[in-house]
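Peer 1: The structures come next, written out as structure tokens.
Just so you know, all these numbers are worked out from the coordinates, no wet-lab data involved. The structure displayed is predicted, hence computed values, not measured ones. Cβ atoms are built from the backbone, for glycine too; each structure is taken alone.
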Structure I
Amino acid sequence: MGEKKATRAVYGECLVEYAGQYPELVVLDADLASATMTKSFAAAYPERFFDMGIAEADMMGFAAGLAACGKKPFANSFAIFTAGRAWEQVRNSIAYPRLNVKCVGSHGGLSVGEDGATHQCVEDLALMSAIPGMTVVNPCDGNEMRAAVKALLEYDGPAYLRLGRMAVETVTDSAEGYSFELGKAAKLREGTDVTICATGLMVQRALAAADILAAKGVSARVLDFHTIKPLDAAAVVAAARETGCIVTSEEHSVMGGLGSAVAACAAENCPVPVVRHGVEDVFGRSGKAELVLEHFGLTAGVLAEKALKAIELKKA
């Protein structure tokens, strides 16, 4: 694994890095520039940065207007506000007319830590996936975030991008044959007994779980689903046919996110056991990020146990 860096930090760097190449890029924030890391863009390109204050719904409407005028707006806030508070504006003002706005939700998932249940958004991927025509992206590390921002700048249409607060290891830069394409899962490890479909920071834990399983003589394929929607159905079907069972893993509710999408895809195309690993039907709680993740079972060890359960179901 490579250097440890929060995806939000790399995202902030990318905005500045790509600004010269994309003069249409404008950035909006809801009074959280220091947290979402848009502050560097604000300092470098003040005429292209708009601090909308604590008014997320208004920000989305403003972003829609900018997009209608040919700009490429990236509208930023915490995930709970981007996907939650401003959901109706995202749906009706951005997605319905299919405007080229990138809605960015920082501090997604439980790893917000001490901010507690009110800010630990474990519903954002589900909320955004439910909107017709919305692309939903959740990079696992800094290298993938860099590729995702570039791809979204090239993509013409509404999209949701999740950023993480916690520093995570870089794993995709050393993965053999890795390439980033919206809507295409990346195979980070080959395997024959079970497939682990992971997204966000659970990708690193999926690789660690594969190591645990290997020590037990179990061969686990690891797929990195940086794009939740559109889902890479071909990768899911291939995994189902070739390994016979699947476990999904996400720092998100087990309902409505990656697990639900993969289970539905498998059920419709190649029915095999699918075990979902994520946050059950509960709210989060305050605490240090790693301890919160451990409390809710979002660890490599628990994920390995889920994979063994999937294999047992395959044998039944």
Structure II
Amino acid sequence: MSRHKIAIVGGDGIGPEVIAEGLRTFEAAGVELETIDYDLGGARYLKDGTVLPDSVLEEWRDVDAIYLGAVGAPGVPPGVIERGLLLKMRFELDLYVNQRPFKLAATDDQPGHDFIVIRENTEGTYAGEGGFLRKGTPHEIATQGSVNTRMWAERAVRFAYELAATRNNHLTLVHKTNVLTFSGDLWERAFNEVGAAEYPGIETAYNHVDAACIYFVQDPQRYDVIVTDNLFGDILTDLGGAVSGGIGLASSANLNPARTGPSMFEPVHGSAPDIAGQGKANPIAAILSGAMMLDFLGETEAAARITAACDACVDLTGSTREIGDAVSSKL
């Protein structure tokens, strides 16, 4: 096996706890990593105002991947960590695909599901276009634009088609084309034209985002791979976690598919400061995110074994360490 150089950002709250269990699991699977720890997140900002120095970004360009626990702490103003750390990473490292898998085993009471959401990760309303006029007055105006380019939409769409071709050859576009007639039109044309020219064997579908929210709850079995824009993807993937066993099991990858820099892998449950340090956090999402990281780095066999071990432990209860022990014991 190759030795991989990984930047570790434990972050805030339960982040360091769940990342520690992920690292123990990788060791149990026989994966050799060279790790470099970085003290970043809400607590670091409150301590000295540091969010994400450019010097750290430059160091990260030489690592193979970034493994992040969670960031965010009480007392940090809204947007400081989100824009200054997470979005800065996405923009500067070109992490243009957010990939989130959702799986729920079938039971006697309900059918299972297994689908993946591909979210464009660097444009839309998160691009930061907008501003205030007469802020703080009774006549205040705030604008928040949505930036959509054909090139960036198309590369997210193409990634989703490629993924669908490795699964069940079915891809659904989710947007709001009946109201967002400019951005929606761009996305729909990119989706249809790329599919027709390059992936004629892929079956396609379209859902408005409000309909998709209903289907996620009532009929998630209809989906295999979904592609959508940044904002809709952010909302849908939290709902996907809720209908797949809870957000504490939801893993994610922020990918640079061109591999011009490192990709970043993180659970999506947040820092949960109310239970930090109590051993109550479920580490499964962090471990599964790590498995996605290993798979992206070419450690496919170890990634598959870790994912299977997590699937076998998904219904366990216990402390953070006990669940981590149970996963490791399966390896």
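Peer 1: Suppose relative contact order in percent (Cα under 8 Å, 6 or more apart) works out to 24; of I, II, which structure was it derived from?
Peer 2: Only one of I, II returns 24 for relative contact order in percent (Cα under 8 Å, 6 or more apart), namely II.
Peer 1: For distance in nm of label points 7 Å out along Cα→Cβ at positions 40 and 168, find whichever of I, II sits highest and give me its label.
Peer 2: Greatest value across I, II: structure II.
Peer 1: Suppose distance in nm of label points 7 Å out along Cα→Cβ at positions 176 and 304 works out to 2.2; of I, II, which structure was it derived from?
Peer 2: Structure of origin is I.
Peer 1: Another one. Work out the source of 18.4 here, i.e. which of I, II gives that when mean projected area of the Cα convex hull in nm² is computed.
Peer 2: Derived from II, not from the others.
Peer 1: For the read-out mean count of other Cβ atoms within 10 Å over residues 80-87, a value of 18.4 was computed from one structure; give its label from I, II.
Peer 2: Derived from II, not from the others.
Peer 1: In terms of distance in nm of label points 7 Å out along Cα→Cβ at positions 184 and 224, which of structures I, II is highest?
Peer 2: Answer by largest value of distance in nm of label points 7 Å out along Cα→Cβ at positions 184 and 224: II.
Peer 1: While we're looking at this one, here's another question. Taking 26.9 as the value of mean count of other Cβ atoms within 10 Å over residues 192-199 derived from one of the structures shown (I, II), identify that structure.
Peer 2: Computing mean count of other Cβ atoms within 10 Å over residues 192-199 on every structure in I, II gives 26.9 only for I.
Peer 1: Of the structures labelled I, II, one was used to calculate FRET efficiency 1/(1 + (r/R0)^6) of positions 8 and 160 (r between Cβ atoms, R0 = 35 Å, to 0.05), giving 1.00. Name it.
Peer 2: Answer by label: I.
Peer 1: Here FRET efficiency 1/(1 + (r/R0)^6) of positions 232 and 248 (r between Cβ atoms, R0 = 25 Å, to 0.05) has been calculated and equals 0.65, so which of I, II was it run on?
Peer 2: This figure was derived from II.
Peer 1: Please state which of the structures I, II yields 19.8 when mean count of other Cβ atoms within 10 Å over residues 32-39 is computed from it.
Peer 2: Only one of I, II returns 19.8 for mean count of other Cβ atoms within 10 Å over residues 32-39, namely I.
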